[in-house]
Structure 1
Amino acid sequence: MQEGYYILLGLKDRRCVVIGGGSVATRKVEALCRCEAEVHVIAPQFCDMLAKRTDVTRHEMKYDKSVLEKTVLAFACTDDNELNHQIAVDCREMGVLCNVVDDPEWCDFVVPAVLKRGPIQIAVGTAGASPYLAGRIRDLIGSWLDRAYEPFARKLAALRPLLMQRISQSDSRKTIYQQLAGRESFDRFKREGTESWCKWIAQNTHNEVSPEEIIALATQYAHRQMNEERKEIER
């Protein structure tokens with residue numbers, strides 16, 4: 001596969017189709033459901049894991065091109081290479097992005113190995129050359145990445161809308177964003193704790209935001225994220 005354009009694609013309530021009813025299709029379905037996509041699975045029969053899911057629409061049928069209508073992206077996960085290639089051709093004709101599992105030459109996109117730590121998502125790809133190597137590099141990054149970055153990122157995410165509201169000049173906001181994401185900010189957060197870090201932010205924003213506001217926002221954001229992650233586990 002040639003060099004691709006790297007994006008994080010929002011699929012909430014968007015129609016996505018998985019053609020296949022086995023374990024590979026199950027993994028694709030699970031990933032799409034975590035994105036809150038509208039997932040349709042097409043196969044003559046389904047494995048037990050897929051048959052039990054209540055958050056997808058199953059179509060117990062042989063593949064037909066019509067299932068691709070109004071679809072954003074599709075996964076061809078059957079054990080029939082000729083059929084998978086036909087699905088890819090149909091997707092091209094209908095403007096649907098297609099991934100043919102284990103066949104990068106027929107893919108419009110490949111799925112990277114992803115390290116997820118709260119809001120932090122690190123994707124590693126090899127342009128289809130070796131998914132196993134991508135997974136190994138992901139694990140190496142995971143062993144290196146300081147665990148404190150997860151709560152740090154959650155608090156930055158909670159703070160961003162408040163800074164957008166209080167600081168009108170885009171250049172000033174950009175400077176502050178860079179400061180808050182910098183090494184000094186992270187070291188303070190890790191070494192001195194949330195309260196001291198919030199006071200430091202208040203000083204650096206000339207008290208446009210107060211430590212109390214930051215702590216309250218961060219707490220609300222953390223609770224919301226925990227609830228969302230709990231829902232993912234329960235699916």
Structure 2
Amino acid sequence: MALLMAPLLGAQTPRVLIYTRNHVTNGKGYVHDNIEASVAMIQELGAQHGFAADHSADPAVFTVQNLKKYRALVFSNSNNEAFESEAQRSAFRSFVEEGGGLAGIHSATASERQWAEFPKIMGGRFVRHPRMQTFTVRVADPDHPATRGLPAAFEWDDECYYNNELAPGMRVLLVTDPAKLDDPKKAEYPGERFGDALPLAWAHRFGRGRVFYSALGHKIEHYSDALLRRHLLGGIEWVLGRG
């Protein structure tokens with residue numbers, strides 16, 4: 001079991017597990033080059049804000065017993081199959097359903113593409129994205145810890161992720177207007193489904209667990225950007241039960 005442990009900050013310090021598995025089969029499967037930067041950012045934020053963050057890309061960490069060490073999981077740019085067995089899927093599902101936190105960053109919704117339960121837990125499933133471009137992000141809910149202090153609208157250069165199978169009743173945090181995107185296939189999806197408010201970040205509950213997701217964060221340099229750091233810190237602290 002490959003696990004990089006964070007230093008202990010104290011017996012009462014909440015611990016999170018950053019999970020970054022990108023399953024590649026026969027050389028096929030995109031792996032983001034931002035993973036190292038995203039892990040370093042989360043661990044740095046943890047050291048600054050009072051939580052410890054371990055890191056692994058090994059699905060063997062998903063056992064009921066091992067997950068008892070953690071208050072939350074952070075799927076940071078994970079992609080394709082996150083797990084290797086039904087026991088691992090069950091341990092993950094139970095962790096969240098029974099009150100554990102879950103945060104997903106960028107390609108996290110592209111994990112477990114064949115498991116019907118995954119979008120119910122994460123809140124959505126990745127469909128595709130248009131070319132990298134600058135688009136306007138709007139804050140849909142300024143009262144959540146992940147959006148407090150952000151500008152009401154800001155320009156952001158990224159892959160604009162389209163997700164479907166969105167969890168009913170989710171709290172939408174960030175949106176963009178898909179009509180303004182350069183995408184020749186946007187009539188197919190998302191079309192008119194979301195009007196001018198395509199969800200980019202959200203929060204919802206799965207069982208007793210708190211779940212936060214943000215589609216932002218494709219570029220390495222995003223993880224040193226103060227705006228994204230504030231946004232993701234707020235989301236992680238919320239799934240930890242803070243804020």
Structure 3
Amino acid sequence: MIILQNNKFIKKAPIEAIGPSKKKGIFETLRTFNKKPILIELHLKRFFNSAKKINLKIQYSKKEILIMLKKVIKKSQNKTQRIKIVATSNNLIITSKKAKIDKKIYSGVALKSIKLQRKSPRIKSLSYLPSFLAHENAVKKGFFDALLIDDLNEVYEGAYSNIFWFEKNTLCTRKNKVLPGITRGIILKNTKFKIKFKTIKLKDLKKQKEVFLSQSVNLVVPITKIDITKINKGEVGTNTKTIIKEINSLLF
């Protein structure tokens with residue numbers, strides 16, 4: 001792992017740079033392609049918006065952070081990197097490690113439903129322990145991510161992802177009370193499909209023929225199973241394949 005703290009390379013990362021922390025702070029996660037950061041302007045915009053919402057003063061400008069980011073990316077030997085930018089009251093930390101992207105996930109992944117809601121879903125805060133534990137619990141049981149639902153079984157998002165589904169040829173997703181995902185935003189802005197914002201119950205989501213998630217590192221990942229229920233008989237749908245092609249053509 002490459003670690004830059006307050007514009008100086010260090011050997012060991014502070015705890016807030018590698019996992020959830022009790023410290024007041026924010027973070028962003030993104031990836032590179034051929035050593036170029038993907039959608040960095042959008043990530044930094046959300047980064048500073050999150051800081052503003054929790055009254056956190058960032059000690060560096062966007063331009064300065066971009067310069068530091070380039071230093072970190074250049075130092076790494078990996079062309080595809082997983083970058084994390086963390087800010088606390090007295091630290092700006094940027095880490096880079098190899099982005100391990102298993103191509104098998106694009107043939108479909110499984111989600112485990114868990115009753116949990118983020119307290120501040122629109123902020124990428126370091127205090128994300130509940131989501132972290134939900135994700136870890138799902139992964140330990142063989143699932144890709146946790147699907148967050150409330151006490152009425154209404155679907156919100158993944159612990160580490162945003163959720164979409166198709167109703168015929170209409171692309172559906174929640175409008176609010178979810179993380180404003182960067183990849184999610186790119187999909188909504190650029191897709192050729194008609195979009196409808198709506199809520200959905202878990203039992204109804206399981207009946208849909210096409211469901212997928214979006215993330216900053218893995219981008220668009222088809223969902224072919226939720227709990228023990230197969231989606232579309234475990235096959236990736238045609239519309240989801242089109243979304244994947246749309247995103248790949250835009251970013252690569």
Which structure, out of 1, 2, 3, was Cα extents along the principal axes in Å derived from, given a value of 51, 37, 32? 3
Identity of the structure behind -8000 (criterion: helix-only ellipticity at 222 nm (-39500 (n - 2.57) for each DSSP H run of 4 or more, over all residues; to 500), calculated), options 1, 2, 3: 3
Thinking only about mean count of other Cβ atoms within 10 Å over residues 159-166, which of 1, 2, 3 has the largest value? 3
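Bear in mind these aren't lab numbers, they're just calculated from the coordinates by the rules spelled out. Predicted, not measured: the structure shown is a model, and the values here were computed from it. Cβ atoms are built from the backbone, for glycine too; each structure is taken alone.
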